[in-house]
Structures are given as structure tokens and as C-alpha cells.
Structure P
């Protein structure tokens, strides 16, 4: 896959990240407040914010690596994508379902992020 593909993927991931961040900032609280006590609402809002933050940072990382590594970007960018799905996706799922089992998936995403950055550093 070309660096153009990964750059586009990063841009699309950023657009999804912005939309999910906006939902977390403007719509999620009222939805959670209908069924949960305030303390739990605040916990889940923090979890959502963490997922959104890592989603955004690693989407930017995908752009950076695609631009810098060009034809060598496949492995780190794939790992960034996997990390976003596993880490941020599991946190989003945890919040939307209140099923804490989704939290067990997050470390796999974190490991993907670490591997992506490490491999990118070795490929430069």
C-alpha cells in the first residue's frame, strides 16, 4: 500500500476521531445521565475522552509516518490502525455498553501503538 493510502486513512481516522470527540463532549453526558448516577457518568466521560485522545494522537501519527517513511510505512501504519481500533474502539465500546470486559482489549491496542512507534523509529 502506498503512503498516499495511509495518509488518506489517517485523514479519515482524524475525521472520525473529531466526530467521536464532539459526541463525547456534547451528546454523551445526557445519554449516560438518563441511566447512570453522576459518579459513573463522570467515569465513563473520562474513559471516552481517553479513547478520543489516543484516537486523535495516533491518527496524526499515521499521517506523520506515512509522509516520513513513504514506502516503508505499511507495518507501522497498520499497527496504528489496529491500535486505534483495539484501544480506542474498546474504550468507546466500554462506555456505550458499560460492559467492563471491553477494557481487557485496550492493552492490545496500547501494545500496537508501542510497536508502531518503535518500528517507525527503526525504519527511519
Structure Q
């Protein structure tokens, strides 16, 4: 088991927990503290860097995760920017962000635990 992949999965597990909490609050119309969102983003960056580290060590299985993370981050930034500018929660962007994040997480978990997905 690759240590960098395991650490990346651990970071993304925290990201997922924070993300579910943030999404639940936003969709209920509750305010979300900036610190909470920045922590979510910070752990996402950490998880991505660890996955990139695994790729640099030759693990080609994480390439799809890295590509997905780029899209997920862009969707998250777009949702945050729209909310900041309009004051409205963009449910479609949040749903797309969350859906791709779940797919990315499951692929990373499968790669971490050696479950063949036939993607390589």
C-alpha cells in the first residue's frame, strides 16, 4: 500500500466530512464560516499534493484523480464566487462538485486498497 495514497485518502476523508457539513448548511440556508470553507479547501490541496506525489513516484493509477480534482476545485471556486457575488447558493454547482468529489474519492479509495477498476 502506497503511503502517499493512504495519506491522500486520509486528507480527502476529512475533506468529505467537511464538505457534507458545508453543503448541508448551505442547502438549508445556514451561514457557513469562512474558516470552515478554508479548512475544507486546505485539506483538499493537501490531498491533491499527496496524490501528485504518488504520481511522481510512478503510480499512474492516480492520474484520473488528479484530473478530477482540477475539475472539482474549479466547480467549488465557481460556486463560492457566485455565492459571494450574488448571495445565492448555486445548488447545481454544489451538486456537480459533490458528485464528482464522491466519484474521485471512491476511485482513490479503490486504488489505495488495490481494488482493480480497469481504468489503467
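Only the coordinates and a few stated rules stand behind these numbers; no lab work does. What you see is a predicted model, and the numbers here were worked out from it, not measured in a lab. Cβ atoms are built from the backbone, for glycine too; each structure is taken alone.
One of P, Q was used to compute relative contact order in percent (Cα under 8 Å, 6 or more apart), and the answer was 32. Which one was it? Value 32 for relative contact order in percent (Cα under 8 Å, 6 or more apart) corresponds to Q out of P, Q. One of P, Q was used to compute distance in nm of label points 7 Å out along Cα→Cβ at positions 29 and 45, and the answer was 3.4. Which one was it? Attributed to the structure labelled Q. Given a value of 1.4 for distance in nm of label points 7 Å out along Cα→Cβ at positions 53 and 109, calculated from one of P, Q, which structure does it belong to? Traced to structure P. If semi-axes √(5λ) of the Cα gyration tensor in Å, for residues 37-100 alone is computed to be 27, 12, 7, which of P, Q is the source? Comparing all candidates, it corresponds to Q.
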